[in-house]
Structure P
Amino acid sequence: MSTIAPRMQTTRRRALAAVAGAALVAGALAAGPAQAAPPPVVDPMHPDFGPNVTIFDPSMPLADIDAELDALADQQRDDEMGSNRQAVYFMPGTYGGGATPLQFEVGYYTEVAGLGASPSDVTVDGKIEVYNRCLADGGTSNCLALVNFWRTLSNLSLHVNGAGQDGCRASANFWAVSQAVSMRRLDISGANLSLMDYCTAGPQYASGGYIADSRLPFTINGSQQQWLTRNSDVSAGWSNAVWNQVFSGTVGAPDETAFPNPPYTTLDKTPVSREKPYLFVDDTGAFNVRVPSAATGTRGISWGEGMTPGRTVPIGDFFIAKPGDSVQAINRALAAGKNLLLTPGIYDIGATITVKRAGTVVLGMGHATLTATGGAVAMEVADAPGIVVAGVTFDAGEKLSPALLRVGKAQSGTSGADRGTATDPITLNDVYVRVGGPHVGKVDTAIEVNADHVLIDHAWVWRADHGIEGFTEGVNGDTDRWNTNTGRNGLVVNGDDVTATGLFVEHFQQFNTLWKGEGGTVVLYQNELPYDPPTQADWTQPDGTLGYPGYAVAEDVGTHELYGAGVYVFNQNTPSIVTENGFTVPEREGVRLHHVMTVNLSAGTILHVVNGTGGTADTSVIGQPRFVTDYPAP
């Protein structure tokens, strides 16, 4: 058994006490509603984050750290449909170096982050990696990155050191991932960064990711089908583009003028941004959360000239929730003015968590997951400025929910002074939705945005195309899934002036994204239409239109902008199914699409890219995108 650093010992010891304490609180709630216990006092030096948080200190022997991380990677490497959630944090200091680097992999549902105020406060000299996952023949073939979901790396410096690895592995730090994976606040140096794994069974496909607020070495995009790099520095170089590669506010980004050869989309500045809140330890050893400020027209990293602009919230101002805590207890803490920290795990949510107070922060650790039960809406966010929800996964339950996350209420009657504002928007960072997968899920609209001035900064909204029901990626599936694992709409935006940077929405049964509000802006959109409509009739709109577009803007909208977007078709259950348009938008001068495409992945047909314009994506052009550079044409 490895030696545990003193701080880690304290964290785990307190976690055991917390379990007992939670049971006592639950018993008190069941006994009667009399006097509710106040939220527990948080020790700022040793907050109780529960048993699924591991905190390393540089005083711990490197061999023990390496052993802990390898064991965690082995546990999580194939745990795609599992219930484990994990967070790994590094106290300020340096880990590894020279001939003894710290090299480890990051598995499913795992967050890895430094606890410094700046990325330079924590240095890993070694490698932090994700490789292709091998799914057949005992894990020796069908090796790819297409299902490498749900992992996070942030807030540290990584000096890439491949000492001890073979020549291929030592050539780069491999980060072969797909959706629901973010890299934030990183300073990477020493060797290349590769967004694909070309060592495991050769180069294989990866399908989408996100980098923000990072300084990168030479980066090999390789087989990545879509990617957003926002407010970063890639001056060291970037190679390769596949279908849908977008840069926003990124220093050194490739030029887009030759689009679609190569298919780069480059915005000089990001229209609206707010970096994700992050946990850090100050000079006294106390834990805090830094909440970055919102900004407009930004470019480059936020930490280059000091601490990221924003405010610091002491850990004592948070209710530190653990799986098993009741929604009533969480809501009482929120009503009392607390922010909410969700420690790693799965929370069964049978009533709505309501976030009402302006400026409230809800921060998930280790891909904390809220599973709706009994048809509940898992969370509602009031139409109030400055609320931030970050690092939270919403999971549909087996009974139909009208929504999983609802932001603002239509006709809420809230006074204008309390509503979200352009200078302090409601913000969603790294917010993910899963409908199905490990169990049947049912939802009407996964995320519903009714408030104005909302920023969605990286979201994956996924109706599962595979899972324990036996529907496997690339294999003919069960047509009963269409009627059991139900998700009508992915994202519906009713509010005005909503911005999305990094929006991935997939496989919903009607509208994947339906935009009804004015002044919307989306930078990088990726969609796969559902694989599993049993018949054309099941994939036809009431007015007779063949199929639903992957992205639709309502007919009465006057202003909307979309930059860098793709809709993919793979109707593997019924390959004869036809979709008329990948995108539909009103014919107005204020509605403009820039660099949009459709592509056929081997089954089904999309007749046009947008509004009857653009080539047909069918099986005669598998893997060859049909591009429209600008719509309407200039």
Structure Q
Amino acid sequence: MALATALAAVPTIAFAGSGAAATPATAPASAPIVSAAPTTIPDLGPNVLVFDPSMPQSEIQAKVDAVAAQQVPNEMGSARYALLFKPGTYGSAATPLNFQVGYYTEVAGLGQNPGDVVVNGSIYVRNQCYNGSCIALNNFWRSMSNLTINVTTPGFGCYTGQFWAVSQAAPLRRVHVQGQTTLMDYCTGPSFASGGFIADSKFDGTVINGSQQQFFVRNSTVGTWTNGVWNQVFSGTEGAPAECFPAAAACGGPYTTVEKTSVSREKPYLYVDSSGAYRVFVPAAATDTRGTTWASGPTPGRSIALSDFFVAQPSDSAQVINRELARGRHLLLTPGVYHLDQTISVKRANTIVLGLGLASLTPTSGQVAMRVADVPGVDIAGITFDAGAVNSPVLLQIGTQRAADGQGPSRAGWSDAANPTGLQDVFFRIGGPYVGKATVSLEVNSDHVVLDDIWAWRADHGNGVGWTSNTADTGLIVNGDHVTATGLFVEHYQKTEVIWNGEHGEVTFFQNELPYDPPSQAAWMSAPDKEGYPALLVTSGVKSFSGTGMGAYSFFNQGIDIFAANAFEVPTTPGVRLHNLLTIFLDPANGKGGIRNVVNGIGGSSTIANPDVPVTVVDYP
């Protein structure tokens, strides 16, 4: 449960270019960008810092520390940063490179494989302390990827090891950690954390889950995983604990363990090739996989020259961006907040839209922020969609919704099972930095789409927060067939949080909190005789759906009893199956009401009578 905080905005740090050897491009924004020469850094904006192993370590340390000093407390600020490391080794056993990662900061290696960039030291996230309470519950919106850490922390005392104490929207991807990793900061208390997401990574030492309420690990390798709290899910992960759900003394847990990931598409990433040119690598889609994509050689996929991208700056208008997309270019969003007065339209198959530094898009006139046409193979990654003050019907729409013989939306749009559209590390906010309104955050109408690490969040704290202020009905609507979600977080929406209409859908790991703030039970009824709304609804006509490792929590904070009839509602049919479900009642000191049943009227209730205790259903039906 995230705690309300009031954090002041911090002025932007000014740096002299992107690094010591930076040579910004001088071509106008709409002109093709020529691939960089070996010693040239393309113009990725003032908030992309590119480091080279030849740079003095004191210079690198000073710059990363300056970003951390600004961004660690800057939860609702507008500054965005990417810290990019060229291939080579940074730090040593004698003088390690250790630095902290704050809000809206992406740390990434620029090698083609994680072993190309090696950091002797640590890149860490710790608790934030408010009024003597130190927690990681609000440690959102940051990332680390595509590098190796030889954990070296001499003199760190309690903080010895690689600390990554985060909650939602703080992924680790393509990371190789050699040494102990902890996903909680146990050095200050009470140390609560509520994450998180790991993919395509390897951990040679022990991974301490600690206080993490839930965590999802996909297609990775772990040495030892120490414990679970409520909902720990592993998919295609070598070394994962054996399934043990609910938790039991004989096996530990709670663990949900899936042998292989049925469909996956790893996130595209920026890298520097052997000639020093900047390119974007797009990993290939895969089925029935286990372990990392780079364990026995380079990741399969295709490489795209940066000259094929429009490298956008926050000052570029939606009209300029659309013109470049229409020319057939891909889109790279440099760090910052983009205020859009029209919809960004992605119309061509296989278009890549990649954000650096958690670039943010905000519609200003109530329009859809981004719309993808009925084409296959599009990839959207590393972007946050913030609702604007004027209500948008949808923030991100994948494919068009069409009527078919009066029977509702057709799901026969152009698609390709071998080339699915992918969304990786795509986050949505309704309120928080400012007042925001959007009826639906993400609508998927296309078939064959992979949703990999999605956090849709109607803000429970920040600016513009209130039942009638940051209004939003639903986080995700799926109308397409063969849509796969791996790592789905949807929280606090005012009606049904996820609506699934498509066939052959699959969700592996789902985390939800119901809205905190319904003003009364009468204001939160899905039917005249039905209390509240479910966290996830599979609609009555669906014949095939699979859900694994899914939790829904309640914390109604208005001081009155508010109830939801069910956490999950699905049709009772042989093709619809749920595995390892749970509900939780949070915070008995301040919460009221609860969830009456886990799924379709069964499973028991989670209320003040059994606070912080999972109420579980192993299989339904």
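Every number here is computed from the coordinates shown, using simple stated rules; none is lab data. Because the structure is predicted, anything quoted here is derived from the model rather than measured. Cβ atoms are built from the backbone, for glycine too; each structure is taken alone.
With distance in nm of label points 7 Å out along Cα→Cβ at positions 383 and 519 derived from the coordinates and found to be 1.3, which of P, Q does the value describe? Could you put the intermediate results ahead of the total?
Working: P: 1.3; Q: 3.5.
Structure P accounts for this read-out.
So mean count of other Cβ atoms within 10 Å over residues 199-206, computed for just one structure, reads 22.0; which one of P, Q is that? Display every interim value, and only then the final one.
Details: P: 18.2; Q: 22.0.
This figure was derived from Q.
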